[in-house]
Every structure is written in structure tokens, then in C-alpha cells.
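A.B. asks: In C-alpha cells below, several structures.
Computed from the coordinates by the stated procedures, all read-outs in this text should not be read as laboratory data. These figures come from a predicted structure and were not determined experimentally. Cβ atoms are built from the backbone, for glycine too; each structure is taken alone.
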Structure P
Amino acid sequence: MLERLIYFLQDELDIPPSQVELALRHTQAIPHQLPIKLWQYGLINLGQLEKVFDWLEAA
């Protein structure tokens, strides 16, 4: 599931791999917090965060 989420972030939302990796380093113990960390660090906006939650709900 995490791999599919990362693919979605990079492919659909155009989040650079380096930004995804940054957020992943801070969520190693709890990887499902990746979207929240991206948002907290300002790497995605609220609209993108909502898209991620919609995608997660449908997955």
C-alpha cells in the first residue's frame, strides 16, 4: 500500500521524490502519517492533502 501511495504522490500530484523521502524519514515508525507530514512541512497544500485522503479511501 505504501508503494502505491508513493507512486500516487509522485505521479498524480507531482511531488518530487526528494520531498517524499524527507517526509518518510520522519514517519518511519508510522508510515500511514506520510500525507500529514507532507502537509505539515508545506510540501503539499490542503487541496492535495484532500486528494490523497480521497485516494486512500478509494484504495
Structure Q
Amino acid sequence: MLRLLFLIPAILCLIWYLYLRHNGYSLAQGKQGFVYILVFSAVIGGFYTLMLWLTHL
């Protein structure tokens, strides 16, 4: 499960890219969305890292 966590931001970024293209926006206009996705994914990764460290797995 943990080795697949990198897929979360990749899939979310792909979905965001497809949304932007479908609605006629440029990547520059959707840049903030990519930042939000990466920050959200970093928080998830940090949480899982903390839980692994606390439980000593």
C-alpha cells in the first residue's frame, strides 16, 4: 500500500490536467491547482510517515 502512495499526486494531477484541457484552460491558469494537489499529497505522505515512525513498523 505505502509503495503506491506516489500514485495519489500523479493521478490527481492527471485528472486536473484533463479537466483544464476539457474546459479550455492553459496549464499556467491551472498552476495553483497543481500546487494544492502537491501540498495535499505531501500532507498525506507526512501523516503516513509519522504513523510509521510512531508505530515502529
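A.B. asks: Could you figure out which one of P, Q the value -25000 for helix-only ellipticity at 222 nm (-39500 (n - 2.57) for each DSSP H run of 4 or more, over all residues; to 500) was computed from?
C.D. replies: Matching structure: Q.
A.B. asks: One of P, Q was used to compute distance in nm of label points 7 Å out along Cα→Cβ at positions 4 and 28, and the answer was 2.7. Which one was it?
C.D. replies: Of the structures listed, the value fits P.
A.B. asks: Taking distance in nm of label points 7 Å out along Cα→Cβ at positions 20 and 36 as the criterion, which structure among P, Q has the greatest value?
C.D. replies: Biggest value here belongs to P.
A.B. asks: Quick check on the output: 14.3, 48 is Rg and Dmax of the Cα atoms in Å, derived from one of P, Q. Which one produced it?
C.D. replies: Corresponding structure: Q.
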